[in-house]
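Listed after this line are the structures, all set down as structure tokens.
FYI, it's all coordinate maths here, none of it is from the lab. Source: prediction; values computed, not measured. Cβ atoms are built from the backbone, for glycine too; each structure is taken alone.
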Structure P
Amino acid sequence: MSTIVRETALSGLPVKKGKVRDIYDLGDRLLLVSTDRISAFDYVLPTGIPDKGRLLTQIAAFWFELLDEPHHLISTDVERMGLPEGTDLDMFAGRSTLCRKTEVVPVECVVRGYLAGSGWKEYQCGGTVCGIKLPSGLRECSELPEPIFTPATKAAEGHDENISFERMVEIVGRDLSEELRRRSLRIYQRGLEHARRRGIIVADTKFEFGRVGDELLLIDEVLTPDSSRFWPADEYA
């Protein structure tokens, strides 16, 4: 049985710990290591799942390549990362991503094609999700007439918070907000169609973006079970 990797360390390199990733600063690059930690409702649970980090890393790498969007990924091959001498490469293999360092846009780009989770809770209160008016009479998990863009704040600790598009404009500006909305909806649609042909519904998902100069890059992870809600299509009714 595989060992559960909850913590990592690299000789001489300080580590910043996210909810499930360990992040190492390599100058103009970052090394993201997906551990086997579990995060639920923005909290880290005391247990882990063997090889969860490896699965997340490989799923994200698949989508980064397939979607053909500008992104931060450089390599997932630990042999090419120049890790410190003496590093246990077997532990880092499959769960490590070398990527470009970006200025992270401080808003999460959530796209919903179905009414679930926090979107469903908000809809029940007033028929809207992040300020977007939806048709009356929808039920939990209903497919929406069209996918909607529902941004959220990025919380360092605690819960992220859904915000309106106009609030997003106040945070990052209108031009960038409109570009992020356009790209997020496009990426979601591509992922939705690819998954649907394989019997999977992508109910909703979260994207993150960062900037390097004038470039706007898709970063972090994309269309993984940690950032998305997947349903088997043959059980949806």
Structure Q
Amino acid sequence: MNFIKLVLEYLKSLFKNIFRSPYALLKLRKATFGTGFSVAFPLDIRGGGQAKFGDFCTIGKNAFVNFSGNVQLGDRSYLHQNSYLIVEKNAMFTAGANFHLEPYCMVRVHNSKWEIGDGVSISSYCQLYSREKGVEGKLIIGTSSNISNNTILDLSGDICIGENVAIANNCFIFTHNHDYTDKNLPSWKGGLHIEPVLIKDGCWIGANTKILPGVTIGERAVVAAGSVVTKSVPPNTIFGGNPAKLIKTI
């Protein structure tokens, strides 16, 4: 009986995959394309919102795109294979030219408007979405900024990243916390406290750094690898440690 069940599940999966690419083509029929647009099959396209792709945009093999809301990608943007871009109803995602969403990234916009500048890349295995149900912040990323592998952006609140910012791998930017003082509740189930995070132009955030809610990182500041940033960092300084403290001015 268990073997028969496995066979049925396999046939169900096979049937679903057969129709996945034709369904994606049907959904892409509603989109607007520039010249030189290309896709690699199979892929999964869903949603009935608006999508606009600039010149020479590419969607890679096995990418998942849901444009129930509004998606606009600039010229030469590339959704790499196995990347996920989900823009739900009443949400908007706008990216400039040369935007790259690399393999196995998850970007999910629920009820907000996100704005990404030209030349921004989000590297493999990053996760960008709200970590708390029912709340959603706005994401702004400036021109020529890069988010490296395995980094998580908690979009429960707003995150603004300036131009020419480098965020190294395995970082975590938090925008929410919980009230843990009510002894009648588990410490992680208390009320939400949400504060924005601002990372200004020219910053360099080292690998394995944690940035807590309400923090501002000033222009051209450097945060050393492995730091936990609990308070704002002045411009043109190097901070490091747990909690992060001033190392020197640059």
### Message
Once distance in nm of label points 7 Å out along Cα→Cβ at positions 124 and 220 is calculated for all of P, Q, which comes out largest?
### Response
Q
### Query
Who wins on FRET efficiency 1/(1 + (r/R0)^6) of positions 4 and 36 (r between Cβ atoms, R0 = 30 Å, to 0.05) among P, Q, i.e. which is largest?
P
### Query
Among the shown structures P, Q, from which was the value -8000 of helix-only ellipticity at 222 nm (-39500 (n - 2.57) for each DSSP H run of 4 or more, over all residues; to 500) calculated?
P
### Query
When relative contact order in percent (Cα under 8 Å, 6 or more apart) is calculated for each of the structures P, Q, which structure yields the highest value?
P
### Highest-scoring label, criterion being Cα Rg over 2.2 N^0.38 Å, among P, Q
Q
### Query
Which of P, Q yields 1.7 for distance in nm of label points 7 Å out along Cα→Cβ at positions 28 and 44, as computed?
Q
